[in-house]
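Structures given as structure tokens follow.
Every read-out reported here was derived from the displayed coordinates using simple, explicitly stated rules and does not represent laboratory data. Computed from a predicted structure; not experimentally measured. Cβ atoms are built from the backbone, for glycine too; each structure is taken alone.
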Structure P
Amino acid sequence: MAPIVRVNDLRKSYASGFEALKGVTLDIEEGEILALLGPNGAGKTTLISTICGITMPSSGTVTVGGNDILKDYRAARSMIGLVPQELSLEAFETVFNAVSFSRGLFGKSRNDALVTDILRQLGLIDKKDTKIMALSGGMKRRVLIAKALAHEPRVLFLDEPTAGVDVELRKDMWAVVDRLRQDGVTIILTTHYIEEAEAMADRVAVIDKGQIMLVQDKDALMSHMGQKELIIQLDQPLMGDLPDALGKYGLEVIDEGARLRYVYDTKADRTGITALLNDLQLAGLQMVDMETRQSSLEEIFVGLVKGDAA
């Protein structure tokens, strides 16, 4: 099955000479959740805006469901829902009417039952007759999602969807995203909350300076690129410096000498743990407990952007 979104050698330059996208190529599979990560100014919003038809590309091609975004723009855009970063809403309109109107913009017939169901899923049903100007920021964010879903898109772009939203509302939105995935909707998510990508994404794409640095299955990325750390609990806090025999391990003394932190590469043939534990004993340090921890997606991402990960 062909990818539902195909981006090939996409470039976007401005009159100033700034090149926001530098030959981006990316395939997005139907029904997946792709997390698009990158620092501020990396090109995330420009990429989304171009796919959605808001920004004109300088060169390259994009198709959505086989429809070229320039040649078949009506068909392509009808398949796309977009939740932008900005809270741009009709202040004096009611929630229900605003969502229903968005459906009509795509030539869809009126469907009050569908709009009501969307509002119910997003926890907005008791606000359906409330004017948008009276809503909190978190509720306005939910209205943006409802408007994006009103015409039943097959591809949904969420550009920082939970920015400024409290933890409870954020978790509710995660639940909505999970239901959409079960319905077969393809979701592209940009976020500063790395835990969102870690919790929901199937794959992760990292963009920096207008270029895609990496696209990989999330679990494989964490497995292949992540480091693990071993925390060693000592029976007595270490007094003074580490013994010279332990210097080669790069140990970090933490918790006022009560524990030692050892970082090792999961891809290496040998972790060095056996030798470390043996040398600890020879140095007269007694271990009472130890635990391992996998590095988080955030740590991997930071390493990629800095060029530390290979």
Structure Q
Amino acid sequence: MSRKKVVVALGHRALGTTLPEQYEATKRTAKILANLVEAGADIVISHSNAPQVGMIHTAMNEFGAKRKDYTQAPMSVCSAMSQGYIGYDLQNALRAELLTRGISKPVCTIITQVMVDPYDDAFSEPVKIIGRLLTKEEADKEERNGNYVTEVEGGYRRIVAAPKPQGIIEIDSIRTLSDAGHVVIACGGGGIPVLAQGVQLKGASAIIEKDYASGRLAELLNADELMILTSVEHVSIGYHTTSETPLNEITVEQAKQYMSEDQFEPNTMLPKVEAGVSFIEKGAGRRVVITSIDKALEGYLGKTGTIIR
């Protein structure tokens, strides 16, 4: 049986929210991932981190505010921390599950930096809300420090940019380990957004959409397949209307037509379809599967989910 290289993008359901939830969720997710390995997939895993990075950002900045001898943590540091502790639970759960099935396959996590364009329009139009509720005085201080805030019910919160990923700094390491038979966890939370300053990399105050980073990862690895696991079994058009229709197998041209008709919600399904289309267009013989995490194996086998070719 020929094996396929598959980038598997995990959503929130795969990880839970709190530390105890994450510990249990990753054990369930490990069984699903191990099924893919047994079915012939050499997987590289990416994942979301929204609840986790928000918790870290809030905790670190609350601590920094109360202790004058500590500084507050920038978004790039919070993203790195979330990659580390999500990877820790996920790699250990998957290693144990594989060994239980008699599969000796190393599993590792790579703290991944993703290059972004400093001139990306997203930096002037931040959209991602992060952190705790702020008072007016705290919000004014954030703005004086060059950060963006938005008014919400009960106060204010910080908002950061969501630039598109350009390159993956650690791609050679990811490729080398994957080609050597390792399961690699990378680009967690979309990766740590960085800007090049000479030979240095500087963390950007931003969050990269996980689906776009996963698509870029699949492109650079020349993967056979991008599998995006979410909360629904199929992508639908006419979503939440009386004419809602699940999509089974569609072409890139059909996907583009549906995007032009605004069939996909901008902050949920649209990035998944866009990332899939971009991945397919940059190489021959590629496939995208978008389905629920519970149907991952069936999706890989072509029995369910939305398949884009």
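The greatest value of volume of the Cα convex hull per residue in Å³ among structures P, Q is that of P.
Can you spot which of P, Q the value 14.5 was calculated from, given it is mean count of other Cβ atoms within 10 Å over residues 231-238? It traces back to P. Taking distance in nm of label points 7 Å out along Cα→Cβ at positions 119 and 151 as the measure, the highest value among P, Q is held by Q. When helix-only ellipticity at 222 nm (-39500 (n - 2.57) for each DSSP H run of 4 or more, over all residues; to 500) is computed across structures P, Q, the figure -12500 traces back to Q.
For structures P, Q, calculate distance in nm of label points 7 Å out along Cα→Cβ at positions 71 and 279 and state which one comes out highest.
Going through P, Q one by one, distance in nm of label points 7 Å out along Cα→Cβ at positions 71 and 279 peaks for structure P.
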